[in-house]
Structure formats: structure tokens, C-alpha cells
Structure 1
Amino acid sequence: MTGAPFFVLLALVSTQQPEAGSTIEEVPNEEAPSSGGGASSVTTARLDEPAPPGARTGGEGFGFSAQLEAGALSFPSGTPGGGQDLFARVYPALGLTKGETFVLRLGANLRLRVVDAEPKQQELDYGGYLRREDWDELSDAGQVVRMLRIGQEGRPFFLRVEPFVDETLGRGYLVNRYSNVLSPDYHPAGGTVTFVKGAVRAEVLASDVLAARIFAAEALLDIGRMASEDAKRFDRYLLRLSAAHEAGRAGGTSPTMTLASVGGDVALYKGERLRTWALLGGGARFSEGHTPDFGGLLGLAMEGQTSSGTQLSVTLQGRKQGGTFRFGMFGPDYELGRFSGVGLSEVPLAEEVLPSGFSGYLELSVAQGGPDRLMLLGSLAAQYFGFGRTDADVSAGFELPGARTRVLAHAVLTAVGDRPRYSLGLEVRQRVLNHFYAWGSGGTVHFPQPDGTLVRGVTAGLGVGVDFQR
């Protein structure tokens, strides 16, 4: 949506079904086992891609959409000491839907170099204009698939292929708020497949459907559902088994990792507007030739809705971890951390050894409003380590009534109090006419180098767009 490969939309925006109007979306409470016991309606809330006013939406038949954005983009060269280049940015997209069980949206973010500052790179661009780094490996072809969805969450089968902006597997013990769009030269499409059968829910995740990168899976067992046919026992005692492996063979090379976790959720209270859970989990990382490193956690999770309709989700955990293992290792900053765990020129996260000790983790999400009211979304995840380090992922957004104005912001803070790294982004969108809008964006970007270091820069863009749905 924006003029750069940023992560502004992390945790806030997912381009939903093109025929959907702007609304806070809730995943329904199906009779199948829930993904998080369950995954909070707040954590699954998104600001949908708003339909142009007057567009025909809804229905069980086919729906079509088209979009074209154009504008100017200031973008760094991505090399040490390099200058700031100017690009013409063009983004065409087409979409097709069938009811609520099929969505296909194809698009391409085309950055055409107009002004080439030192060091000169334009002669390497395709046709002398199209930025080569955006299309120079097989994984970059994945960016054409903006969204593919077959089935629905909670149904026996659900397939999803799209850029990951805030991806969590289960409770996030291994993959937590992960983004695969953080690196400005790497543009994969991620994918998940979910199967539900009786008391078992299985999910398989690939961070890059065209290359050997992160593969993860979780099996969730509803013990109450397995032991009884009484619906009151459903979703009360959950056992989850997870594993993840990083092959590190695309978007640059990085060390491999293999991790596993086991966890349990016990429902303490299940009411109409409030649910609370006790959490217990353990995890380990396995390395060839080394003794595995282990970790454990205890926590509480709460999700609910106030009488005014505000949705709230809170998770609080105490963790014991250290060495080469930590919970949520594949997190919001991982695509940079795989090259430099902290700062800009340190060891990769896979080789980072933390002091063994305790940490506290807090995750808070709030959603309020609706299509005809001010809509507010906010999300915070922060972990404080006993040796003085803090990692945080913060996002916030609002949309004015009528869905004509929206503002989205995001910040990832890594190793505050140690060797910090900050990733920031902002996007503003204003609809001027029913099918015509203006957009602006800005933020920081970090470019991985062949030697594993990161080069930091800033980017900003401004332009207009037209869209159509029926």
C-alpha cells in the first residue's frame, strides 16, 4: 500500500477481502478448537482495506477490485555512505473474491529509479529504471501475491498466502509478531495451512513459500473435547506442541536454527464478556555439537469486551531463559536480527548468547470503534530482561468515521539499554473523492550487507491512488 517496503502496517493492517468495508473484524468462536484458547478478537482485529464509498459490497457471488497508486519516493541507495535516490513508485493491483471462502489479490510494487545518487546503480536496474534489488531472487516473485485465501479460519481447511506483517503461531512461544517485509531488498510471500479435525487443530507455516527459510508447525489438542462431549468442557484444557526451523537460504544467508516448545493453557474463567487463562510453557533450542538450551514460563492471559464494545487483550508472563534460546525468537525484528542481533554490526541473533536469568513479558491489545465511529487500534508487546535490556513492539492506528482518513504508526525497539536498534514507520491516507485518495508514508529502513552488517537509512513517499470495487 505504501511507497516503500516498510513495516508500517505491522500488527494493524491486513488487506482483507476486497469487498469488505472498513470494520473491526472478529474471528468467530467456532465449534472447532480455538487457536489460542482462543486467539483474542483483539489480536485478530485489523483495519480492513476500505471499500470506496458507493461501491457494491457483500454477497455470495464473485467480486472484483482494481487499484492503481503512483507517487514519488525518496529511498536510500542501501550502501555504506551512499546517497538518497529518487524513485517513481507505481503499484497496480487486481482482486477477485468468491463469497467469504476465496480471495485472490495480485499486485506489484514497482520502483523506477529517476535520480541516481552516488554510488551509481541505475545501469544495473532492469531496463535502466526498475530497481534490481526488488526482483533479483526467486523469493521476490512472491510479492506479486498480495493475498490468497481459500477457506476460513475455524473451518476444517484454511490456506493463506500473503506478506506477513504480524504473524504469530499459537501463543507465540516460537513465532511471535513476526514480519517478513522488514528487509527492504527481500519481498517474499509467506503461507500458512490450517487443518481442524475434532479436538485437533494443526497449523503449518512457511515464511517464504518459494525458498528454504523459516518452517514452523503447531499441533493444538483440546483435552476437554477429547475426553467429553459436554460443550462446557471445550476450550478449557489445551495442550500445544510446536517446532520451528530456520534454513537461512534466502534474503541473504544466515545461520540455521531449530527450536521446539510445549505448552498448556488452562481456562480459569469463561464468561460472556471475559476469559482468563493460566499459561505454562517450556522450550528448547537444539544445535549440532552443543548441549540444548532450555527455557520455561508461567503466565496469565485475559481477553474481554467492555459494555461499551471496547475489546481488550492482556498477556503477562514470567520467563526463565538464556544462552542461545529465548521465547518468541522469530519476532518482529527477526529479519534484521538474523544478520545483527542488536545494533548494526554485532553477531547474528542465532549466535547471540544471553545471560541465563529471568525476564518479564507483557502484551496488550485494544480495539474500539466501528464503521460509522472513530476506530482506534493499539498493540504493545514488551520484554524486560533482568540484565537491563528491553525489547518492544508498538503499533497504533485510527480511522475517522466514514473511513476517509486513516493514520497508522509502528515502532520496533530492540535491545534498549544495551546496543539499541530502532525501526519506525508512519502512513497517512486521505480519501479525497469516492474513488480517489492521497497517501503519504515515511520511516526508517535497514539494508543487510554481504558482511552481515546493517546500513540504516530513511525513506519518505507521497502520491495518489484510484480504486474500484464491485
Structure 2
Amino acid sequence: MMVRVRFAPSPTGHLHIGAARTALYNWLFARHHKGQFILRIEDTDVSRSSQKMTAGITKALQWLGLEWDEGPIYQSKRVPLYRQKAEQLVRQGHAYECYCSPDKKQTSKQWESRCQCFNLTQEEAKKYKDQGRSKAIRFKVPKGELCFQDIFHGEVTTKLDNIENFVLLRGDGLPTYHLSVVVDDIDQQITHVIRGDDHISNTPKQILVYKALEAPIPCFAHQSLILGKDKKKLSKRHGETSVLEFHDKGYLPLAVVNFLVQMSWSPGEERIYSLDELKDKFELDKRSSGHPVFDLDKLDWLNGQLISQMKAKELLPYVERELERADLWRDELAQEQKTWFLRVIDLLKPRNKRISDFTPRARPFLSSDYPIKREAADKYLNDERLPALLPKLARDFKQMDRFTEEQIEEVLRSRAEKEGVKAALFIHALRVIVLGMKVSPGIFEVLELMGKKRTLRRMEAYLTNRLAQKC
């Protein structure tokens, strides 16, 4: 039997991180077992669903690399089928027509008193129809207990006396979740339902519908929900929760995938795994049973690890997007200056946790308009020896035929030795003058990539400003 799983979001909001983890687990399970992953859009809530949200969901899934085999299948286009199945259940005696007024449904506290329509005579039903009352269809819940096996929770038992005769089809003719999800799972031959713990209470109702429709019952796996660091259910107050927000904040899709999958399941050592590695290793029974905690520091670490491992040419498209946002990108960086710029990316990437970190760190290489951090200037540019010593170092630089990392270091250290000062005096000052930063990659490679002309211009500008301040 081929494994067939589905991811079925409602397009009433953005794809959040919890739903993305559900999609990922379904996708990995299908790929591991050489099965199929179906995308279904549960959009029967017409007032809250939108095509814009649907587009955002599909974009987020594609960004994560979770391509689907079938779909998107829209429930809103399948309403006649749901009505047909609801009427079938009425004919078979598993459901009944309900004419209760909305007011009565809202004010009654016990479901037994809320709806007694299963005892209606044909004459009473006709009278309500003649009055123009809308008709819902309710499932007739039997007595006893219902047990099912959950891959994560083991045996789950529910007393059916605690379940009301739940609505399958509302008075407006639209299906409830309990009907549409079962009809679709049967029609699409879903073998495994992998979803969040918040759905486990719905499962007994759905199993009753499966049985009434005489359909095979899929395997269920309800995974624990993601919590914030405060151990409460993850929400907006914990920071970014939308997948596309992570995209916009400078995270790489593979880092987000690893972050999500390693929340509850360990593929082995803590590192970045490719999608191929993950789908080869993935097994549902290897997951941890506790609630995973949303830890943005862990995602930053994973993203930083991935950035440092990637080749500069692989990072280039991501960096280009970020620089375009800051109006720093120019086409030459991907053309005649590409070799140089790839070296800049390689130089900067070890210190970056997010792709967006490239923007402030690359700015001094791409523009003369870059900020000089006040604390850096106060610490390293106020030495009274610099106005006399830096012109000598600048003359040394001017005389260099090849402005390379090794030669820059040799010339700088030689000048420091001649002047009887530590090389660090020059190194820290140049870092602030050329980059505006207190901390940076190795200054000698920085200066080589900055180039002799630009380095000298910035040294001259500093000395001019220093002299002007004294005057």
C-alpha cells in the first residue's frame, strides 16, 4: 500500500511555524516511504478565507522546498460532494435533519436539551420546512466507547456519551470540518493523518464518520505542539511565527527546515542536514514525546552554521536580494566585479547569523556612506600618536606595488616596529577608519579587498577631519 499523506491548511492567515512543522513531517514521511504528499486547501470558511493567504501558504511551502504531488485541492469546489455524503448518512440512519433555531443552540448548556430533532416525526419536519427554517444535518452518535491507536500517544479511549450529536452540514449548506476532512481523506485515499495535538479531541468524531461511511480508517499521529520559552503555546507574542517572516528576516530555508525537524526528532548529531539526508533518516517513532520549545537562538546558530558552510556563489542570490533592499546592489557585482565580490562574501560570512547581516557589514565595501560606531571611534581613534603616525603608514602603502594581504601585514608591522609602537595601534585604528566597526574579519584581508586607493582615501579623510577638529 502506497503511503499517502496530506497537509490541509486553512487560508485564513499566514503559514505559521507550527503548521510548517506539520507540513514538513508529512512531506518527510511521504518521501521516506516513497509515497505521495497532497496539498489540500480547507477554504470552506468563505468569510475568512482568501486567495492572497492561499498564495502565501504555497509560496512558503515552496520556499521550504516542500513540493507536493497532488493539489492544491480546494474544498470550496467540492461542496456538492459533502452535501451528497451528508444526505447519504441521513438515508442510512447515521445522521438526521436538525431544525433547531440558532438562538436555541446558543443559549442551551447541555447538548441533550439543545437538539431533540432526531425524534421529529415527518409531520413536524414538514412543518419546519414550510416555515422556512434552515436545515442542518447532525451525526447520530452511538452509545459506548471508542478506541483508536495513535502513533505518538498509543491507545486513546473516549466515552461516546461525552460527545454531542455534532453538526455535519450547517444550515447554510456548508460542511463542518468533521465532514469535509473525512470525505476528502477517503476520496484522496489518505493512509496516515499527521497533525497537531490540538486535533486529537476531534479524532473520535471523525472515526465515527469513517465507520458510518464504511471506509478504511487511516493511521493517526498527533504531535505535540510547539511552546514558547515561557512554556505557553506559541503565538505572535513570542516573535516571528510566520514562515515568510523568517524568509524576510534573512533566514535560509534549509536552516528553517533543520530547525523545525530537530525540534522533536533527532537525525543524529546536531548539524545541518540536507533534505535528501533528512528524508532518508526520517522515522515518526524516533521523535521525542515532550513539547518542543521555540528557541530563536537555536535557529540563529543553525542559520549561521549553514551560511559558513555554503559557498559564496551559493550565497550570492540571497545576498543580492538583501543588498537590493538597502539600495546597495549594482549589476557589476554579478558581472565584472563578481570574483571580487565573492571574496567579500567569503570574508564576511563566518560572522553572519542571518543573510540580512551581510548588509551592514558589506556596506563599507560598496559605499562611502557608512556609519562609524561612536564607541569604536572613542576607543581606537583618540590616541594622540595617530595624527603623526598614520601619514607615515599611508606613505608606506602608497609605495607598495602589490597591495596584498601578506604585503600589507609586512609593511604595517615594519612601520610599527620602526615607530616603537604595537601593531595593534594601527590595526584597530584602520578597522574603524575603513569599516567604521570595532570588530571585523582580519584587517589585512579587509584592506586588500578594500583596495589601496580607497584605503588611502579613508585614511586621508580621517586625518583631515582630525585636523579640522583641532582647529
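Laboratory data are not the source of any read-out in this text; all were calculated from the coordinates shown. Just so you know, these numbers come straight off a predicted model, no measurement behind them.
Observations
- For P(r) over Cα pairs in 5 Å bins from 0, in percent, for residues 132-275 alone computed as 2, 9, 16, 19, 18, 13, 9, 6, 4, 2, 1, 0, the structure of 1, 2 it came from: 1
- Read-out helix-only ellipticity at 222 nm (-39500 (n - 2.57) for each DSSP H run of 4 or more, over all residues; to 500), computed value -15000, structure in 1, 2: 2
- At a computed -0.75, -1.17 (log10 I(q)/I(0) by the Debye sum over Cα atoms at q = 0.09, 0.13 Å⁻¹), which of 1, 2: 2
- When relative contact order in percent (Cα under 8 Å, 6 or more apart) is calculated for each of structures 1, 2, structure 1 comes out greatest.
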